[in-house]
Structure P
Amino acid sequence: MGYEIFIARRYLTARRKQAFISVITFISALGIMIGVAALIIAVALITGFQRDVQDKILGATSHLMISDLSGEGIDDFQALAESLRKIPGIRAVSPVAHDWVLVQGMGKKEAVMLKGMDLDRERETASWLRILESGELPRPDGRDGLLLGRDLAFSLGAGPGDTVTVYTASTRLSPFGAFPKVKTFVVAGTFATGLFEFDSHTALARLEPVQRFFAMPNRASWLQVTIDDAFAAERIKARLRTALPPLVYATTWMELNKSLFSALKLEKNIIFLTITLIVVVAALNIIATLILMVMEKTRDIGVLISMGATPSEIRRIFFLQGAAIGVVGTILGTVLGMLWCAAANAFELIKVPVDIYQISHVPFKIMPRDLALIVGVSLLVSFLSTLFPSHRASKVDPVVALKYE
């Protein structure tokens, strides 16, 4: 294939009388470059957003949640948790007692999800509990302490050492009638998971004080299960069916956030298909470029055929020209797209409202599989666009081509 490469390179690089073809060649490569760069940036944006939200969700919630159908909580949860810890693939199991409460700080009140947890066990799997924003974990031997989410602490105007009052929706009878249950907690510290909804409406305490406060001393609202591979949650869930009591069921983190991730996946596919049209339009320019080149080089093709060049060798010459345009455009587009993603991450170029999107800026992350797919689609479209012009070139009649020479 030595002389075919030589001729294809000369046709692409040599100065021609018809500069119009050179302009179309440049536009074709530019179109491929822009299309590939746009694809990389768009897919990296969606993937980065999805991965960031996914990591924060997995950091703030459990991989599996074991709940009771009655809604009254799980009885004998210690024995159930101990049996679950023996199942292969499960890293940790911890009980949770929770309910919505009203928390009053420095003159402000907020509706809060109060969770009682085994904080020492939970700290082993939750990095945000190991590195608190401020303060420390509530101590088991001191006053009942509370961990507030960063945004919740800011809203209440409370910090470590301050006292907050917690009111439940349930009531207790007194000589003066029914009154809500009230308990005073000392703020031991603040945490930040990165999920605005969690950090602005969640307070954590040790399990026993919350169980007493909610009048459920021997029950847990649910068991949260952490597994070795978060994406094996469905497989572990199927394995749990035989180990769970009749009225107890398991829910995976993917089921809890199914609508969010389904929407992100659909959006990613639509963006990929839409921006691929840019590459297809650029490929049409490759077809136009090669057809014009075949018309310009008809005499040269006739000379080559008369000297013994076969139709397949003629096809390879023009195929290599179109392939070269596609490869150059793809390489430049890949470099441009990767550089843009790196710059966007370094300077946090795209800011978003944290209370809506749970993140302060959009991260760009391109996965190797996505990059390979983008490059592959671009090259495939470029190569396919050369088939018709190269086939037409191979059908040139040398007698007609050299008739007037």
Structure Q
Amino acid sequence: MYTFSNTSQEFQSRLHNFMASHIYPNEEAYAQQLHQAENRFAALPLMDDLKALARDAGLWNLYIHHNHAEYSDHGGLSNFDYAPLAEMMGRVLWSPEVFNCNAPDTGNMEVFMKYGTPAQREQWLTPLLAGEIRSSYAMTEPQVASSDATNIELSIVEDNEEWVLNGRKWFITGAMYERCQIFIVMGKSDPDNPNRHLQQTQVLVPKSTPGITVIRPLTTLGYDDAPIGHAEIRFEDVRVPLDNVLLGPGRGFEIAQGRLGPGRMHHCMRLIGAAQRGLEHACQRAVSRSTFGRTLSQHQSVREDIAKSFSEIEMARLLVLKACHRMDEVGASAARDLIAAAKTTVPLMVQNILDRCMQLHGAGGLTEDYFMAEAFNYARWCRQADGPDQVHQMALGKQVINSHTS
């Protein structure tokens, strides 16, 4: 049986109380502010108020791993100990930002912690840790199959002590947000290198740099995920200093692999919270509505759906915790089998669980009256984010076969 540290258990209690006092009661107010905003991608006053409360409560930057304790007021947590906290935040999709624990900023902050120079960390990591600015990670492109990261075509060329970027990116989470100030951009700087994994470089590009055009906000199943959003972006002769390179030329693929492992698990943690809340709502619905002379909870098919959902949530949670424990023991690279297993299993499983919960709510389950439709959208796009299911399954299958035949 797993046991969380005393520190984790203390944070779980405090976070539970904060969610009950400040997050759930404000879900309707948050939606109203978003709908009434002149700019859907501007910061909401309610978010700023809640952030201040979270900081005062010591519930800030909880995602920081203890390997980077110097950046944390609480000394950092293991992946295992952070998992139940992220699950709790996942019950309300916008709440991770309240605690400065939202994607893509957590992954970008970890990039700066791992690979940034002191000057880069001072300029960008410090305000990100303080929640003063937001960031984006620009990797995916519309004209190539970006599931193979070596396909990336945006060109990065050295010219007169500067990097010059030309190309397009899309589904860049956070780029629409008014407070987004820095892009981490992955492109191809050495396209003729015989090693395809050394062709890419990542550079830091301030959003205000001339030549950047935010073409449009993008939607997923009709949701624009405001105020954070997803964007299509064009880079035309965008110039930044050579010092803006991360780690060094040709190290882009390496950085991408180092960044995405923990981020994949954070999504899985949050999705379990969404599924758990969906199950709770479904149970409440089942005892409050009646058809054909019986409550929904008395119908066999409803009981089967509830039982199946409960079992799947328990399985998903245990898989995530096992993957987190392995990451803490041996690192993300050595735990890539369990990370891939979680990445390909949890989003699809949660998608199906939420689908059942929506069905139990009738037509209302498809509306904004309940959180489940938007959570379903989140689960669905997580099957594409950080690499589609098929790529991870292909890699995992190869790894499992080799482990049993070599």
Using relative contact order in percent (Cα under 8 Å, 6 or more apart), single out the structure from P, Q with the greatest value.
-> P
For structures P, Q, calculate FRET efficiency 1/(1 + (r/R0)^6) of positions 38 and 182 (r between Cβ atoms, R0 = 25 Å, to 0.05) and state which one comes out highest.
-> Q
Which structure, out of P, Q, was distance in nm of label points 7 Å out along Cα→Cβ at positions 158 and 246 calculated from, if the result is 2.0?
-> Q
When helix-only ellipticity at 222 nm (-39500 (n - 2.57) for each DSSP H run of 4 or more, over all residues; to 500) is calculated, the result is -17500; to which of the structures P, Q does this value belong?
-> P
Taking Cα Rg over 2.2 N^0.38 Å for each of P, Q, the highest value is that of structure P
State the single structure among P, Q that was used to calculate distance in nm of label points 7 Å out along Cα→Cβ at positions 70 and 342, giving 2.7.
-> Q
Of structures P, Q, which gives 12.8 when mean count of other Cβ atoms within 10 Å over residues 238-245 is computed from the coordinates?
-> P
Out of P, Q, which structure matches 5.2 when distance in nm of label points 7 Å out along Cα→Cβ at positions 206 and 318 is calculated?
-> Q
Of the structures P, Q, the one that 1.00 was derived from, the read-out being FRET efficiency 1/(1 + (r/R0)^6) of positions 54 and 102 (r between Cβ atoms, R0 = 35 Å, to 0.05) | Q
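Read-outs: derived from the displayed coordinates by stated rules, not from any lab. Nothing here was measured: the structure is a model prediction, and the numbers come from that model. Cβ atoms are built from the backbone, for glycine too; each structure is taken alone.
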